[in-house]
1. Given a computed value of 1.1 for distance in nm of label points 7 Å out along Cα→Cβ at positions 92 and 468, which structure among 1, 2 does it belong to?
2. Could you figure out which one of 1, 2 the value 0.35 for FRET efficiency 1/(1 + (r/R0)^6) of positions 196 and 340 (r between Cβ atoms, R0 = 25 Å, to 0.05) was computed from?
3. For the read-out distance in nm of label points 7 Å out along Cα→Cβ at positions 84 and 460, a value of 4.0 was computed from one structure; give its label from 1, 2.
4. Using distance in nm of label points 7 Å out along Cα→Cβ at positions 68 and 428, single out the structure from 1, 2 with the greatest value.
5. To test your reading of the models, identify which of 1, 2 gives 42, 33, 23 for semi-axes √(5λ) of the Cα gyration tensor in Å when calculated.
6. Out of 1, 2, which one gives -15000 for helix-only ellipticity at 222 nm (-39500 (n - 2.57) for each DSSP H run of 4 or more, over all residues; to 500) as computed from the coordinates?
Structure 1
Amino acid sequence: MKRLPPVRNRWAPLILLLSLGPLAGCQPQHPQQRLVVASKNRIDSIDPAAAYSVGAMQVLSGIGDTLYRIDADGRLHPSLALGWPQLSADGLRARVRLRRDVRFHDGTPFNAAAMAFTLQRFLAIGKLSYLLGDRVASVRAVEPHTIELTLKRPYSPLALMLSAVNLTPLSPRAYRQHSRRYLNERFVGTGPYRLTFFNPQKQRLEPYANYWGARPSNNGIDLVGLSNSTALFGALSSGEVDVLLSTSLEIDQQAALQQRAQRGELRASRGPALEIGYLTLLTDQPPLADPQLRRAVAYSLDRRTISQRVTLEQRPPLRNLVPPNLPGAAPHAWPDYNPGEARRLYRQAGYCRGRRLTLPLTFRSNIPADRLFALTWQAQLRRDLGDCVQLEVTGMEATTAYRQLGDGTFPLILLEWMGDFPDADNYLVPLLGCEQQRGARCLKGASAASGSFWAAPGLQQQLIRSASLSGEPRQQLLREIQRRTAAATPFLPVWLVAPRAWAQRSLTTPQFDGSGRLVLQALRRSGPP
């Protein structure tokens, strides 16, 4: 697709997006209850098997349903499923009964065959292969409204996994020609909205008249994305948009919106903090192949100063790879800032006495908070440990960095992660999993793909075992895995991120679900306050 030429008017891109529609020519103005939700998102695919960005997941949550859903309090409920998975005695087969009163947007009945088609398709072509393929061997319809999943090994968070929006059912009729290839610009599911227009910058959602559940509280949603954070900020201020999401919005602008909300000028809400920011340390090459140096780096990170100066305290310090509100988290597993202990370890490694360790840090140049983090940490190290360590910072566009991550390119890089469903397993396995290792080096698996290449004897077996346990025994093992990882420091947690939304005063306060997504169907106008 060709890019539009540059424009002098900073509002022109937004005005253009809001005027686009599925048909050419003049478009009617938005009905009173149609709402505009804006964010800094570009969505290249709306296919659940191909999509993985925060923006795409937000759209899918409005046009698709899941077998289970998580409410705002973090409680799991059946949605398209009737009750909980019924497990065989060995825990390797799970049957899920399905609702009978559901139809896809094209009128096709939702049934076990359709759900099996969807999951089989994801197993075959899903980009997030670990989500299903690492846990499920096969899926079949055993009755008209009952599916059976054959698991590779017992998996206790199965119902939570089936709440992942990537696994939303698809109409077999609409996807017949795309059972093994992506359908990027169309979607036919069962959700409260139908997708009636799609391009990377705008998606139009219309209420689905035959939805099985509660009808949306509005007459539709236009989701628009802009790359200019300042334009988004101004659009909310001028009333061009009804709701603004915090996704990639610059920190100072988020703080300004929070202040306006505190003065009663906007309505503001905060979702569950499920995104983590962390540093990946390359553990199989010097200098960070030395565990003692990695430990010294861990003691060198002043998270409180970084939270204050970089995020204006909107992202609290984090000392764990699992969000603290999830069962099994070990909130203080990683060491806190201790420059004295850091200096001692640097000295033991031969630094601080006329010799400084040079650490190359890569940050994503198109994410403002990353650059601020890099410069702040660089200055903090220069101030407190300048005779022992120096940080060399380099910016790289995010997409380019992601492509090189598994090549061992970055000794130190700042990244973020948000699990596809809120369970500790979905934070630890994508970072620590290792299918093949040699000593302390992961040769194949998630740890290698994540850029750390760290492995430890028996760690993979612990991860597998934790997924088969439940209750307190599972949580104890998960905490042990985190403490073991913290001692080796292949990753260094930095901060915790919660999604935020700001709305005009004429709307009710936005709501988030337990997966950290805005509940689009709950948005409505309340009239002048």
Structure 2
Amino acid sequence: MKLDKKDKAFRTNKIAYLDYKMIEMERVLTNLFSRLNFNGAPSKLGANPMTVALYRDEFTDPKNSHRFKGFGDSVDTVERWIETHLVDLVNRGKKNEVLAAPRPLHGTTYRFRNPKHCRDYGASQQVYELLYQAKNGQAAIDQLKRFFFQGIDPGTGHSQASSEVDVETQALLHLNDQVRSDAPGELAERYPPLCKEAADVFAEDVVRLLVYKSYIPRSVMVDYIKILMAFHLALYQLRLLKLLPALVKSKGGQIAASEKNKIGLYVDLTGEPQSFSAQLAKESAGLHFRRLPEFIKAYFSIKKLDEFAEYVSKKGKWPGSKSTKAMTVDELLKLLESPFDKERDFFFGQRNSKLLDDSLSSAKGKEDIPPEIRSIAMLGLSEFEAYIEILLNLQGNTIRTGFVKCLDSLMLKNKPGALLAQGNGAKMSRQFVLNSRLLEVLLQLAVLTPGGDKGFYTRELRIDSLLDFMKSRYGIYVDELPAVDEFSDNTIEVRKALRENLVGFKRRLREIGFYQDLSDAYITQTISPRYVIEGDENDKSAGDGVA
């Protein structure tokens, strides 16, 4: 059965700005820079077909020797440096290798991207809008802009000669001075996030992390920011998997707090794929991924209600003067209530009739429709419910595949900073993990407490306080099963696995240099900050804990 454009339409910014496909976080950062520069709008700059050779020639040109001393004497070394440190390559090492953009070490890199090969599928817009709508979001946006656009004169947009930056950033600033025109594109309609609390935590974490900008090498900080953004995008999507179906079921009404804000992820830290703890982490991941069908159904429902809202508005039957473009998800769900039954049945009845007519015409005279569609038509569903079920039958598997790829990429599956791991083979189960790089980022945030001249200061943290921090703030569980999103009984075997996982957690902390355990007592098992940021005497005497 062939669907036309309006039937296929799926994506809506009212739920999320993502086009659910595989996402590369370096390209997300690159595209985010233009939004930081233009207050949320993308850049109008088109394709910039740069190559490694062009960069090499620019940096080794004798006329630029005052900026890049000695580069002209080591052309091959410069080219290898560009390939490994300065640029993001698509199909690296293959015949069809092409440059997507410079690595996102500085805010100006978006001006040298090749848009065709530097797509982020809406992720940079999702990041910006989450921060924009957050309680402390403007501070997060301002700090990101100051960090990434370091060395740029805000008045002229060109590099400042007095700026002290590393060699990679200096190279990018040199290129930036050659761009003569740049302008913002169209700013899309803005919608409040469905989970405001998640946006607030995201913004606060960005502010916290950038406290370290004077202590951590720039390339390491960029990596930290990339991991943090991927982590929060992943958590936000996992929350939506649970929240959106509950919203549709309640028709936009009140839902339980556990369904609205809370998720629970049990992460395995034993490092043993066959351990019982790893099995629990697989069950935890499986619970969340099994929500995809209901989420996709809810997503489809809201998208089609948005189309129905336009019809109702044109008929003059929508109360008030509010534009349908500005309607939120909660407002769209009111269209499922009884006052709109007649119009809803008529609107979606017409669409169902067209789908069935198209099916008959494509049957080449057999005067029959696919058995799956016939079964849906005989279920006695409302016209709206039948329409959604038909669309799911025809497109659900394809859309689900895209969602899985998107979630895998946001959780950096099997990469540094991963929240998710999967063995080789499509049939291997996914499991939640806490890769050392991600754990390192979370530890840098956990040891910060509000106060001091810089807004935060670091202090030692007890192991039990760290575990509470990860549970309450992110829904990450190590030494107990999630209080929400339950997937297993607390048996003797489970309690043994939890103890082994805690041992693995402490071992991981020790390996990355944050942990001291002077005895078995929790009070002497502490997390020590890697970078010490001093508070005043009142701060130091305030006692242990995490804000």
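1. Details: 1: 1.1; 2: 4.2.
Label of the source structure: 1.
2. Details: 1: 0.00; 2: 0.35.
Comparing all candidates, it corresponds to 2.
3. Numbers: 1: 3.1; 2: 4.0.
Checking each candidate, the match is 2.
4. Working: 1: 1.8; 2: 4.1.
Top value of distance in nm of label points 7 Å out along Cα→Cβ at positions 68 and 428 goes to structure 2.
5. Numbers: 1: 39, 31, 20; 2: 42, 33, 23.
Considering all the candidates, the number was obtained from 2.
6. 2
Coordinate-derived values only; no laboratory data. Predicted model only: the values in this text are computed from it and were never measured. Cβ atoms are built from the backbone, for glycine too; each structure is taken alone.
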